[in-house]
Structure I
Amino acid sequence: MPEPPATERIAIGIEYDGTRYAGWQRQAEVPSVQAEVERALSSVADHSVEATCGGRTDAGVHALGQVAHFDTHARRQPRSWTLGANTLLPGDVAVLWAVPVDRDFHARYTALSRRYRYVILNRASRPALARHRACWIHRPLEAGAMQEAAQCLVGEHDFSAFRASECQSRTPVRRLEGIAVRREGDRVLIDVTANAFLHHMVRNIAGTLIAVGQGDRPVASVAEALASRDRRAAGVTAPAAGLYLAAIDYPPEAGLPASPPPAWAMIPGA
């Protein structure tokens, strides 16, 4: 019998509007980004494809820089993977690029860090166009206080206070490499980089910082919540609509396209 054709590993970059999806992960009877991507890639490959992502997003969360990999014995040019998949994908999911990678590349385990942005629309009137793309807070926020409060989170910590009760991670310890809060007009932006994140970690941090910005919590309360390792000591979980997986960083030798800085500007504002 002839030997089966050798497989090749392909990495792809993906952006999506997560509004109508139950998250990245494929689930029975509910729409998921993974299912849409795999359906499209399987059609292009002419065989079943399973995609593994670098940062699993929850229901309603968006992505500008998701990365996934899949194995295939089909021989296609990178442009063919991109154009073919986009022809078959719904309008709220798009493949940005496709490149062959080494067999030991893994979208999740090869990643060095993940970058998220949380977008808050801070104005008196509710949004129409950005209603699924930002968290609307009508009370004025003091971004400076939020920035000051957030700095205690930088470093390696037990983030149990900012972890969802259903989180399945074996350890609550994460290394947060940086967090910045700033105002741009009527938007307040929270940028967070870490080696990895717990379930709802960014949204729980955002909810806590929003309470600080509104004057409902003192600046010192964020450090106190972190030290407590008690979820009840932190703030509420901020809405999914404001959260974006902005980029996943990999070693240069992985050979992936660089994460473009202008990606931040693509996030819809007011």
Structure II
Amino acid sequence: MHIEVLGADGGKKSGSSLVAMKIGRSVLIDAGSASSLKDDEQSQIEVVLLTHAHLDHILELGFMADAAASLRDSPLRVLGSAASLKAVQTHYMNDLVWPDFSRIRTSSGPAVIYETIVDHEWVELPGGLSAMPVPVSHGAGARGFLLRSPSGGAAVYTGDTGPTSDIWEEASKLEDIELILAEVSFPDSMTDLAISSDHLTPKLLAEELRKLDRPSAPVFAFHLKPWYRQEIDRDLSRRLGDRAVLLMRGDRLTF
């Protein structure tokens, strides 16, 4: 199964793209940069899987909902933790900041439906993809995901997190981990800020990976603050060598 990186940055500046990952043809993880999809691609998205409700991860969810009302014959499904979905409905798509598309009817029903997913339980998604939400150390109802492709390959997707434990414990139960997609927001020189804001640096990520102990699994880092890309890249290389690379828009992974 393919993962197409629509955006991998954790901040906005010229040339950056906020986090959004397309898996197969029909699933998005987060919607920071979802508008980069062409009309025909956007019409094929059936599910948006939210890691959490911080703005850089939901920024263009509202525009996806707007498009869904016009382009789709069935509702756009938005899946996430109860806390993240409540935040979206209360503070974003609330008929004040943006229309509540769950109350806007199309010929086939509401334009958007919200579905709470249960921690530590697998949910079946379009295209044969399965995902397990796992709480991580970050705010706004944050969850990471374990992913399984139809071929049996597995991937770990941390979402935004500081040092954590549950996701690595769950991942250790999977035999065929082919990819680890992990957030790295700050360089090692900003470790205090990373910890206080529940994020990782290359040094902290290296410590997290020891909890999983799968040294052969490649690591793809995302959510970097774009102002520090070169410093993060240098620190990541020093900590993990050729095992880890920084993701950027347009990258394509397979698991």
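Kindly point out which one of I, II the value 18 was derived from, the read-out being relative contact order in percent (Cα under 8 Å, 6 or more apart).
Considering all the candidates, the number was obtained from II.
The value 2.8 for distance in nm of label points 7 Å out along Cα→Cβ at positions 99 and 243 was derived from one model only; which of I, II is it?
I
Ranked by mean count of other Cβ atoms within 10 Å over residues 43-50, which of I, II sits at the highest value?
Answer by largest value of mean count of other Cβ atoms within 10 Å over residues 43-50: II.
Figure out for me which of the structures I, II the number 29, 19, 17 belongs to, where semi-axes √(5λ) of the Cα gyration tensor in Å was derived from the coordinates.
Working through the options, I get structure II.
Each value in this text was obtained by applying a stated rule to the coordinates, not by laboratory testing. The structure presented is a predicted model; accordingly, all values stated were derived computationally and were not measured. Cβ atoms are built from the backbone, for glycine too; each structure is taken alone.
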